[in-house]
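Q: Once you scroll down, you'll see the structures, which are given as structure tokens.
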Structure P
Amino acid sequence: MSNLLIRKAAVLGAGVMGAQIAAHLVGCGIPVILFDLAAKQGDPSSTAKKAVDMLKKLDPSPLAARDLTGWIEPANYDADVSRLAECDLIIEAIAERIDWKRELYARIAPHLRVDAILASNTSGLSINLLAGELPEAVRSRFCGVHFFNPPRYMHLVELIPAQATSPTLVDDLEAFLTTGLGKSVIRAFDTPNFVANRVGTFAFVAVMQHTERLGLSFDEVDALTGPLIGRPKSATYRLLDVIGLDTFASVLRKLPELLADDPWRNCFKVPAWLEVLVEKGAFGQKSRGGIYRKEGKEILVLDLAAQSHRSVAATSVDPEVEAILKLKDPAERMLWLRASAHPQAAFLWAIQRDLFHYCAVHLEKVASSARDIDLAMRWGYGWQQGPFESWQEAGWQAVAGAIAEDIAAGRTLSDVALPAWVFDGRTGVHGASGSYSAASGSPLATSKLGVYQRQLYPQRLLGEAAEAPGTTLFENAGVRLWCHDDARDIPILSLKSKGGTLGPEVVDGALEALRIAEREHRGLVIWQPKAPFSYGADLKSLQPTLQAQDWAALDAVLRRFQELTKAIKYAQVPVVAAIRGMALGGGCELVMHCARVVAAMETQPGLVEVGVGLIPAGGGCKEFAVRASRQAEAAMHKDILPFIQSAFQTVFMATIGKSAIDAQQRGYLDAADIVVPHADEILHVALAQARVLATSAWRPPLPVRNIAVAGRAGLALLQTNLLRLP
């Protein structure tokens, strides 16, 4: 693997996807030239400029910080195509038409540098077919890089090499996409719709087929196929509205031709009701109406029987089915779903059975191993478990036998038999040695690429071998101090409380952990295995004190927490926080006192106490004042008021950073703190940072003796501004 450097990128196509890919790239520190066709009138680059302006209006924002649009340069092919020579990476993201892509490739090829990488964001066109439209000299540097929408928030990127793509380039790109852009990569075969959308589209089709067969309503199905079975709240039909009904219908129309040898080929057809909606221009969310639509504050759903929209049902899941879904044993749950005569239970069994069937038959041609399919559905569709995980958890052989019975009885969507390997006595496809590969007939181990050595505790699938838990050095009811086995010089402090809340046991345990670190180690890292980092003070433990109005006891609690934050700041070894997710209230204050913070891109710190009628009391306000004083001292005018005013508004509006970059701009994180795109790499980076600080003869800061203040005039202005706050 070589040292791939991406200094500047170009995105070709300023549509929704292209513009948001550009937004994610600049969020990760890569300047972008955003190209589109030259406008026929006015500013030739107006199409790209409008796309950049639209990025600021979208919610959730595709930008890690609003001012990052300044690093996206709008351009057009007529005037600016020669500027492609400035770019190390060019991502094509135009519409899914081979004729348009052919024309574009011919136009840009002469302007590409000999070492530049060209990638297509196609979601389903053949990468080898596209490669054939390029000059031979470019083909070794061309591949598919399929981002999922929205690019900032969706983990999955499918990396699809063509036959001529350089293997070294593919390795380098996987490392760049992972560490540089924070993505989770699946290497896909060049088959229709690749991995996630091949399986995901069939999952949609199976739901639609069984919705109609069993006479269920759209809102009823969405109640069944959301969080109750470990899938996102958008479930099925709400998600189709988000994707775009026209987009989904277009995909379905193309698949029968592309999947000529697929036993489920006839299932990929556009239902009549979907054709009607598309003809009417009811595309879903982008047209403000599709399967669902909003009238005032009311959400309406399409009722096929009435041929009109009606109010969404308040409760759609039958109590009998709900009771089955609450069973703790997955095997028992699956058994009861199959045995129940209730249409909702029959539906849930059928959609899972047919999905298991489809994945088993297609595993050999669609993915390198069962692991790729399961992770693709986790990362690309937000499922808690992939289909093979669910099958394995429910009892592999029992479910396989039930599927075979239904195939024989003609109940399944295809009569093709399950592959022989399904019945070879196995208990699943994921195990300690890897995940089953149908192509090789044996387990395939996880990738050995060096980039994955940075993920010390990555996501694991059901049945996979977990990493060693490390060596415990100290533990109480609130915290665990431990060493990762390859980093014994820098211990790790993890909070055991729910949501990382800061109760007495956590504060006492953290203080003891600090003492141990100072006495026996070179530094300390504070890290949580899962988000959030911390929801702040344990208000539940404080409730009796507050109800009794025992202010002396409350003062003692606050002083104890202040003792902790002060001990962190002035510890004799560097304390580094590795954070992801929420870091609120006291959790944010704890972070603000660390020698260094390593934050995942999607970290959201904030002092939110004012929102519940409290004032931050763990040192966060003091740290804002110290930082404002330091900023004023460095400024030409030496006036602290603008800096303290900004901090004051942040605290009293209970503002939460919308990303780690936004948090830096708001002052929750220091300019020297490090933003890491991939959340699973923060522990690796934090341990390295603690070691670097210790090696460089780091010393804690000297206590601040003089802090600039705004004076009475400044206080009066702040009070006036407070009255104006909403």
Structure Q
Amino acid sequence: MALAPDLYLNRELSWLAFNSRVLEQAEDGEVPALERLKFLAITANNLDEFFMVRVGGLLLQRRANAASTDPAGMTVTDQLSAIAATVNAMVKRQYRCLIEEVEPLLQQHGISRVRMESASARHLDTVRRVFQEQMFPVLSPMGIDPEAPFPLLTSGRLHVLVQIAAKSSATSEDSPYRYAVIPLGLTTARIITLPTDQGFSYALLEDVVRFFVDQFFPGERVVSASSFRITRNADVSLQEDAAADLLHGMKELLQQRKTADCVRLEVAEDIAAEPLRFLQEQLDVDDSLTYLVPEPLDLSSLMPLSGLEGFDFLRYPPWPPVRSPIVDPSQPVFSTLSEHDVLLSHPYESFEPVVRLLEEAAVDPDVLAIKQTLYRTSRDSRIVAALKQAAERGKYVTAIVELKARFDEARNIEWAQELEQSGVQVIYGVKNLKTHAKICIIVRREPRGVVRYLHFGTGNYNESTARLYSDISYLTCNEEYGRDASSFFNAICGYSQPQQYHVLESAPVGLRKRLLQLIDGEIQRKQQGQDAAIDAKLNALVDPQLIEALYRASQAGVPVRLNIRGICCLRPGVAGVSDNIVVVSIIDRFLEHARILRFHHGGDELTFISSADWMPRNLDRRIELLVPIDDQRSKRALMEMLDIYFSDNCQSWELQADGNYRRRRPSKRRPAVRAQQRLYELATEAIRRAERARRGVFEPHQPASSHTD
């Protein structure tokens, strides 16, 4: 049944509401100053990707004269207009926060941005030297020939537009000005450290270039110099059916993005009317895609400042990952998994057991094969190094490297080629689908026979983001899971039909159907007078079929709790439709990324972790996994985790029926609960208890051998 448009919130505006909640963290005076700056940088980076993908896609639809509406009843023009109004308001908030709050606060604590017009003689001497030694020899202005094509400008990169008075020999019909563009960045640092007796002082690259810009044009009069930045459409996809070589096709796709249309023009707000009009004409953008902003442009590039040494008091207290009390670091991970399953909650518990499992497998003579999916991974990945080492040692190693992982395509191409050179069998994903599932199989020969050790995750095999994202890892050597995992890899790698799984479920074949069955099961139990409940923690809820099923559950009286970090197109609290649905979103120091599901199931709760959000792209166009967690200790941990998330009233926002979010606050009846802090406390308490218990046990030293001299 199709949803009525008024029961479906627009996806794009819901995403912008998520970014607004992130921005609220930057605006929150209780958040440490450098963390506020980091949140500002995150919101700017988020907007970059939003324009590259979502706005880019809408503009392509408008160009194609698409007349359809989205499930919320909005046309493409409606959506673009609403986006422009919302983003303009958001950008004003960003710069008000930076200029009126964060920068003055940082300056109080010794971190100062120096403007050239008010710089001291000492600072001017430094920037003059830096300009002469590091900028002037490197940067190259590009003169604009009115009769030639406009130069190809790099998306996301800062540029300076220079307006120069035309020479007197020009005819009266010519413009009184000529223009040049100076590309910035790449080998020149954006943040220039300046001498100071205490604290940290810095200037920005574009300020210095504009201050000395006349040195690029000796004998000419520079009228103005303005910073600007363009964003190109990245919603360019590969026609895989026509690509005989996917690797080559992806390289071509990356080249296409460099020349795609401009979908946003950001310009310093003090630019004069004529150079602005010149830029708009050359880039073919109108006022609706032009954003005049205070400087500095590109707030995402200020992220390095949030990590300045010596200013820990301006950051959150550190929460270093702790080791899991059920994983003994002195024992091989294989030995641990032979005794019991392991569930890890990152980043509170260390990702190290997952990395160590692969590193041990690489050198273990009894390991026969390793099979692994790679979607996004870190730059200096120990996991990739372990896979290469295993192949070089003669083990059968298969890696499914998803070349189509957006914005990580270039890195994944590089990894794929390195792995191939080491002897790894590399599969470039599946045609017309993205492999987003997180799974690893290690096949090991043991006295009891061949054993499959498994890792399933909600996050990527990325050691860096495992310290920043909230995710779940599940490790087991359960034979049923092993058979299903082998069937999963065989289907992808061997061009075979997906098999019927015993415990797992995957997209795009059966995952949506399984989820609908689970929801319908709760509806039926409620209608029969039994207790029923649905809890889901996801990053996004967009799929109309699942939203409609949740509405039916609510109408049947099933309480539904949804913890949706970002996009949520379901409208809760509508009388007679979604009265029994609560939607909350948590924004805190770590990015919420885990997908966890719980269905009451007559009191015998069914719990799952998954790589998939409830979006059409995940359920129809990606290879995903739904993994049941039947191990009792792991199941209890997941259920406790969900209850903590839904109890949060410090960093949680509740979605209202009108589509707005209201921040939850503690009260006399509801003491403060900050979910991420509580989860970290639980992790540290668990390891302290384990260490106390270990200290209470006397362990004798055993002789190395039984023989005597």
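Q: From P, Q, which structure was mean count of other Cβ atoms within 10 Å over residues 64-71 = 11.4 calculated on?
A: Values: P: 17.4; Q: 11.4.
Label of the originating structure: Q.
Q: Between structures P, Q, where is distance in nm of label points 7 Å out along Cα→Cβ at positions 96 and 488 highest? Provide the component values of the computation, followed by the final result.
A: On the way: P: 5.4; Q: 4.7.
Of structures P, Q, the maximum of distance in nm of label points 7 Å out along Cα→Cβ at positions 96 and 488 occurs in P.
Q: As an exercise: helix-only ellipticity at 222 nm (-39500 (n - 2.57) for each DSSP H run of 4 or more, over all residues; to 500), calculated from one structure in P, Q, equals -10500. Which structure is it? Spell out each step's value before the answer.
A: On the way: P: -12500; Q: -10500.
Answer for the origin of the read-out: Q.
Q: Out of P, Q, which one gives 13.2 for mean count of other Cβ atoms within 10 Å over residues 192-199 as computed from the coordinates? Mind showing how you got there, number by number?
A: Numbers: P: 23.8; Q: 13.2.
Clearly, the read-out refers to Q.
Q: For mean projected area of the Cα convex hull in nm², the calculated result is 39.9, so let me know which of P, Q that is.
A: Details: P: 36.0; Q: 39.9.
It was calculated from structure Q.
Q: Same structure, new question: As an exercise: distance in nm of label points 7 Å out along Cα→Cβ at positions 152 and 592, calculated from one structure in P, Q, equals 2.4. Which structure is it? Show your work: numbers first, answer last.
A: Details: P: 2.4; Q: 4.3.
It was calculated from structure P.
Q: To which of P, Q does the computed value 2.5 (distance in nm of label points 7 Å out along Cα→Cβ at positions 208 and 344) belong?
A: Values: P: 2.5; Q: 4.2.
The structure behind it is P.
Where a number appears in this text, it was derived from the coordinates with a stated rule and is not lab data. Model, not experiment: these values are computed from the prediction. Cβ atoms are built from the backbone, for glycine too; each structure is taken alone.
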